[in-house]
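Novice: Some structures are shown below for you to check.
Values quoted throughout were computed directly from the atomic coordinates according to the rules given, and no laboratory measurement underlies them. Computed from a predicted structure; not experimentally measured. Cβ atoms are built from the backbone, for glycine too; each structure is taken alone.
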Structure P
């Protein structure tokens, strides 16, 4: 029996119009990869799914299954419920189906794990390498595998001109993140990396509400676990709601308990709080304090991977970025500056971490 998540009717595809035709022709003349376009019933985007079937956090032995990988695969392909029940390891079945995408290739360092995922989700090709996943596809999605080094898998598809998604964090250092972003800009290849928290509906709604709160001089955002690898979720909520422009970080916390004052070029101060499991239960929250009102939000994280992939598919179809690459690089730089500030016991500028 094949299980299919709820099919959402709203589409992100371009309508077949003279504007789309002109845009595609212009992109071709300029030497950029032509984005997929067409009527709502255009053929599905063929996806290669990279490092999607196992997880090993920061060098730990890889274990079977993957939160993000199984969620991405099931959102696009559905799954066989009988086989899912026999699957040993982490398996997150998406509740909603993404129209217009089909995973056709998968790779994982543990081939047996990739084969099991392919069997459950009807993925026709298990590849021998990550680079092979970028062949014969319209786009590549690189999954958060716990290593913090998944950005390395993005280099080949970017050089080939294959639209690429790299799961959070884009990299563990600002210089690594910038190298990837620079490659995407040089090649003109559509590229996206982001926290899924950016796109959940109540965070999006808060961003729309912000003008009614007056001038925002202070805000707080928090989440559990490691500062860079998971703190990215808290920080990107703030970026989604308030925008970019951080200039420095001062971390007055303790090891495992980060209290980071992030100062922005407009004078706003954001308190980023990220604590690991011995000190705080995991979760997410953002608080915005304006001259006309306050808003506190604990976001609903249901279907967050679905919203993330939806935005990537929109990029593949239209070429329009929902998150500029440079903004994602800044997010990594802020987290690195925050980490350095705690170690060096001083305020660290965002600019200096690129040195």
Structure Q
């Protein structure tokens, strides 16, 4: 059932008025809408320019308030839309439930709310479409949650000032993403307001699910076809960090596994599955077949969450498969569904 994006985002957006698809639709219309909204937003208070953004590849100086913004990577377009800025080009959504023009459902709704029915979506699911990005004529490229290389950053910087991840690829939380991207367009204060409003929304929703309190949870990738090794996402990864936002503690076992790495995940051997004895709830990409396979396996079945069936399964075509990597717009769109399935899993912990 289609859900309406929460008014706290789009009311602010209208008031101020992955991951990787040549422009698919009406670039001229998108550009006109973006320019109109940018002109309106210039009436609002914005932070002074030039702005210098520190990041993994050095510094980016944005000389004046961007009026034509391109977003690349996962969820960065949502931050602009929440601010009332219509990007002139965005990356295609490549996981979870997506629309015909390759956008997540909450992103499509936000474009529609801002008067754009045919956004410019790049054909960048396998590689960056530098030509299409250049054709969009951006005066800033915003991508704080992304993973492109320094060479790719340099190529993008030849098109427009580019803001990549701050330190390590794919280790940007939704809060950092929102505030960093808002800062790049001179709207840091508004970005902070949106984060505070979303934090309140999370707290209000979480109060309705007391059974999650005191439980541990981990986010995993397990292949049903080959369970010899599998992956646990570490707390610095936004998927795992979102579980913390929802009142679930990261198991000590996962903390220890991540002590000596700066990566966003760790590899676990099936033979060492018993180290996850403190995992109450598992969140995994997959379907019921995966859970059945893990429960039939003599080693994987020793993980308490597997043994009890306290596993949240994310089908690759579902809304939650994408929304569990959160953005400022996906959180209000899907938080009720996520808390519901997490609560169902929590009810099985002590069975």
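Novice: For which of P, Q does mean count of other Cβ atoms within 10 Å over residues 52-59, calculated from the coordinates, equal 20.4? Please list the in-between numbers first.
Specialist: On the way: P: 20.4; Q: 13.4.
Traced to structure P.
Novice: Could you tell me which structure in P, Q was used to calculate mean projected area of the Cα convex hull in nm², for residues 180-291 alone as 9.1? The partial results should precede the final answer.
Specialist: Working: P: 8.1; Q: 9.1.
Only one of P, Q returns 9.1 for mean projected area of the Cα convex hull in nm², for residues 180-291 alone, namely Q.
Novice: Moving to a separate point now. Which structure, out of P, Q, was mean count of other Cβ atoms within 10 Å over residues 84-91 calculated from, if the result is 14.5? Before the final figure, lay out the partial values.
Specialist: Numbers: P: 14.5; Q: 28.8.
Matching structure: P.
Novice: Further, regarding this structure: Given 36, 21, 18 as the derived value for semi-axes √(5λ) of the Cα gyration tensor in Å, which of the supplied structures P, Q does it correspond to? Present the calculation step by step, with values, prior to reporting the outcome.
Specialist: Values: P: 33, 24, 20; Q: 36, 21, 18.
Value 36, 21, 18 for semi-axes √(5λ) of the Cα gyration tensor in Å corresponds to Q out of P, Q.
Novice: So, one more: Kindly point out which one of P, Q the value 1.1 was derived from, the read-out being distance in nm of label points 7 Å out along Cα→Cβ at positions 284 and 324.
Specialist: Only one of P, Q returns 1.1 for distance in nm of label points 7 Å out along Cα→Cβ at positions 284 and 324, namely Q.
Novice: Between structures P, Q, where is distance in nm of label points 7 Å out along Cα→Cβ at positions 228 and 260 highest?
Specialist: Details: P: 1.0; Q: 2.3.
For this comparison of distance in nm of label points 7 Å out along Cα→Cβ at positions 228 and 260, the top structure is Q.
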